1. For distance in nm of label points 7 Å out along Cα→Cβ at positions 51 and 203, the calculated result is 2.3, so let me know which of 1, 2 that is.
2. Going by FRET efficiency 1/(1 + (r/R0)^6) of positions 195 and 283 (r between Cβ atoms, R0 = 30 Å, to 0.05), which of structures 1, 2 comes out largest?
3. When percent of Cα pairs over 20 Å apart, for residues 75-138 alone is calculated for each of the structures 1, 2, which structure yields the highest value?
4. Consider the structures 1, 2: one of them gives -19000 for helix-only ellipticity at 222 nm (-39500 (n - 2.57) for each DSSP H run of 4 or more, over all residues; to 500) as calculated from the coordinates. Say which.
5. If you rank structures 1, 2 by Rg/Rh (Cα atoms, Kirkwood Rh), which sits at the top with the largest value?
6. Out of 1, 2, choose the structure whose coordinates give distance in nm of label points 7 Å out along Cα→Cβ at positions 131 and 155 equal to 0.8 when calculated.
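Read-outs: derived from the displayed coordinates by stated rules, not from any lab. Fair warning: this is a prediction, and the values are worked out from it, not measured in the lab. Cβ atoms are built from the backbone, for glycine too; each structure is taken alone.
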Structure 1
Amino acid sequence: MLLKKILLVLFAGLISVAVAQNNAGTRVAQFLKIGVGSRANGMGEAFVALSDDASGLFWNPAGISWAPHGELMFQHIQWIADMGFDYVAVIAPVAGLGTVGASISALTMADMPVRTPYQPEGTGEKFSASDMAMQVTLARNLTDRFSIGFTGKYIQQSIWHMTATGMAIDVGTLFKTQWRDMRLGMSISNYGSTMQMTGRDALVTYDPDPVGDGNNPLIPAYLAMDKWDLPLMFRVGVAMELWSQGSSKLTIALDALHPNDNYESLNMGAELNIANLVFIRGGWKTPFVETNVTSASENWETREESFTLGAGVNIPLMAATGLKFDYSFADFGRLKNAQRFTVNLYF
């Protein structure tokens, strides 16, 4: 009965994505789409069927229930346009409950000068803009091969004296087969409220009768800001061990993405694990997405993202603790590239 309810939630989310598809540029909080984890990015972000470390809080909350230990994760991204993206997460098993996790992510940028039509060189003031999300997750194994995970998140965007807030949930499932450790994963991310900017920058003065005499031309008023939906994302993926020998193995993965503000796409990746000490990764994000226009010659458009590369090293310390250092490089075409650095402390 519980499984049926879970599948109904996932199906309802998929319908929501399908109904609102292809509205590019009409969703708020785009920072929620920035991939987390150098391991996942190095594999082309084909990670929904893996998600067995702290970065799984982003890709598929069900995956953290298969993490072999607790983990603390720190990440910094040198993002495009001189922006910085930071992510901190922790997961830990709790007896009788499952695996719990929490994370905070932040997109920041340098202060910029305030400009007006009458002072295009700047007023002498500076303004800032930033985005932030906090989330808590619970995942547990319903059987020895099937897990489910739920995430609740608080989202905030700020620019100068204006702020927008919202709430959302993520739902994910993960199923492990008995053939080559094949895993099937599915998740819906950012299913939640709309967001609307509010603050004193929307305060203006209004003259209801500019041609009349004796009226007050400085009546305080607020600009009515629109409400915007979140970038809903449906992911389904498969991962399996293509080769294994002892503690070394080669994992391949494939994800299909269905967002509500763009077109469908595929991500694929691979990870070579050498004795669980050294990791080499590569991935590919399909550079062409189908636009479904009537003209066959215009049926495809190019996106900036393409190949990714990554590497990592595992340094065991004492008992069951250790450190993992991961790095990834993602090509963004005309937008240059993005580099990710991740440190994981497992315990």
Structure 2
Amino acid sequence: MPSPGRSRMWWRQWMTRPQSTWLRKAIFQIHLWAGLALGLYITVVCVSGSAVVFRNDIYNALAKKIQIKPEERALTRYDLERVLQQRYPGFALHDVTSGRNADEASEVLLVRGRSEIRRLVNPYTGEDRGPAVSQWYRVFRWLSDLHGSLLLGTNGMMVNAIGGALTAALCLTGLVVWWPGVANWRRSLGIHRGGWKRMTWDLHSAVGFWSFAFLFMWGATGAYFVFPQPFRATIELFTPINPPRSPQMQYQRPPEASTTFPLAPPRRRRPLTLGGKIVRGFSLAHYGNFSGWPVKALWVLLGLVPLVLWGSALVMWWNRVVWPAVRRIRTEASIGATP
């Protein structure tokens, strides 16, 4: 067990010159190799998450676009094709996909040789409602599957949960590596002029610091969605998640002569406890579903941060590890080739 004097000395060294401590050197190596290994995964998940932040808003806009006023009779395929050929001469009606309900527009595919046109039309009048929207649904469904399960189904969700936990751990190691000492911590909050190597380090360090809370939150909540029980059990240690049950009214059998039955009291929505608000906050914080579109726009931009961090990490890794190794191999090869 280290003596109190040695502990104070180590702490003083950590506060003033952390780069010289063995702990910082060890965590730096962990952060370096774990970041390189997880960088592509984190980038794919976060960028795809940025792409689907406004998914529900876009769905609502598309739903309004396909809404029509239903009428008594829809056009036959022959009549619909005649109307469309007046608008698109030379194109033949190849396929018609009706809406799910009577108040939704149909999607048509028009073909002329190798040319194709997909449009929304009113099936009752043939009115052109604009470009088809089905491709947008397919794109966002694919992006959602990529973000939620890496296109691997249930196994992908498990991988995502483990990846989220590792991402949160990577953020913690990054915070340790970022700490430059009490004399320099303010300088490490921004990017300063200098050589490109120094600026790359400043970029990675500053962006990592300012985005730490968001990336840690995304990693932790991503793990929660698949493994909620450990999180809920931890919250329950401090505050209950489910509100207490309200007392139930006892059922009383009516008199034999009566033909009426007592009505059950209307159910009231029980208010959320602090624990329930915390659990709900996980989902709100992960997807940015609070305070409207400005927060969602911020979430879209922050989702691109891992791309910056991973790119700058690759540049520093190449400069510090790969390129010196390449030069060493070249030097040894040139010396070996010298007669």
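1. This figure was derived from 2.
2. 1
3. Once percent of Cα pairs over 20 Å apart, for residues 75-138 alone is worked out for each structure, 1 has the highest.
4. Only structure 2 yields this read-out.
5. 2
6. 1
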